[in-house]
Structure I
Amino acid sequence: MRLSQYSKSQLYALFTLRMFIGWYFLYEGLAKLFTPNWSAYGYLIDSKGVFASLFLQLAENPVMLDVVNFVNAWGLTFVGLSLILGLLTRLGSLGAFLFLLLFYLSHPPLLNVEYMMPTEGSYLWIDKNLIMLLSVLVLALFPTSRIIGLDSLLFRKGKKQ
């Protein structure tokens, strides 16, 4: 990847988007890690839509709930660090994409659906999870971490810029 492929404004806009999404994931992960007795149980049992029974089964199985709690807290943290540091961002972007897809499928913005947790507004089909999912896809398609990020050092080997 050469710097000349992007204008400076494109590069900084993509970099800023990566930082903001990375911060969102990092903060969400750390908040879960540092909250005593945090659990995804309440979120999972509040699920609605086509996949609600799957999320309910995860919540009701203590072993699976422990796995979900671990993957959620540590996965969000590592995804956030990956995006902020620009390190292994394809993997970080894939993780972010999967988390956001699961969050969207767990709590889809449907008509006449009420959730226990308050929402930020009234949505129909498109919410912040879907918008961030699309943003993560853009980041994966435009890998600025190979220009600004630790991936530039990791993947530089043998390549002339």
Structure II
Amino acid sequence: MSTVESATDPAALLEEEGRLALPSLDEADAIAIGTLLLARAQARSLAVTIEVRRVGRVVFRAALPGTSPDNDVWIAGKAAVVERFGHSSWYVRQRYLAEGTTFEASTGLGRPAYAPHGGGYPLAVRGTGVVGVALVSGLPQERDHALIVEALGAYLAGERA
């Protein structure tokens, strides 16, 4: 289980995104982030699919035992939300819920093309903006989100797998 709790308050989630902005993101960074996610998932025997994208292309991908092609569909939908809205898929979900509505009702967008569920996280570079996406699918959505937050925090603290 992740050691990070997922916030549900949209303002707290935006603060979290700012705190987890990266100094840079190249392929080596994306692979390092993916490797941290993979190491945590394997250590906890989690059945997850992990993907890290940089500028629209997959740089790291792992599908652990117990996952299925359904996880690939969720990954694609979560990535579409992050890439379109520039925020975590969990934030997007919580924002609409806080407004008393749903993502689908407010945007007209729905599954499977768009999945406003936790587990898609923007990889933003300070001073530049979103240049990539970290994705996890396989756990309850708040835990997918929390696993990414945990790994990004560790990465920023200098941890490497």
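Name the one structure among I, II that distance in nm of label points 7 Å out along Cα→Cβ at positions 45 and 69 of 2.8 was derived from.
Values: I: 1.4; II: 2.8.
Matching structure: II.
State the single structure among I, II that was used to calculate distance in nm of label points 7 Å out along Cα→Cβ at positions 61 and 93, giving 2.3. Let's see the in-between values first.
Working: I: 3.2; II: 2.3.
Answer by label: II.
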Entry that produces 33, 18, 12 once semi-axes √(5λ) of the Cα gyration tensor in Å is calculated, selected from I, II: I
Label whose coordinates, when helix-only ellipticity at 222 nm (-39500 (n - 2.57) for each DSSP H run of 4 or more, over all residues; to 500) is calculated, return -20000 (choices I, II): I
Per distance in nm of label points 7 Å out along Cα→Cβ at positions 53 and 85, the highest-valued of structures I, II: I
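No lab work stands behind these numbers, since they all come straight from the coordinates. Remember, predicted model here, so these are calculated numbers, not experimental data. Cβ atoms are built from the backbone, for glycine too; each structure is taken alone.
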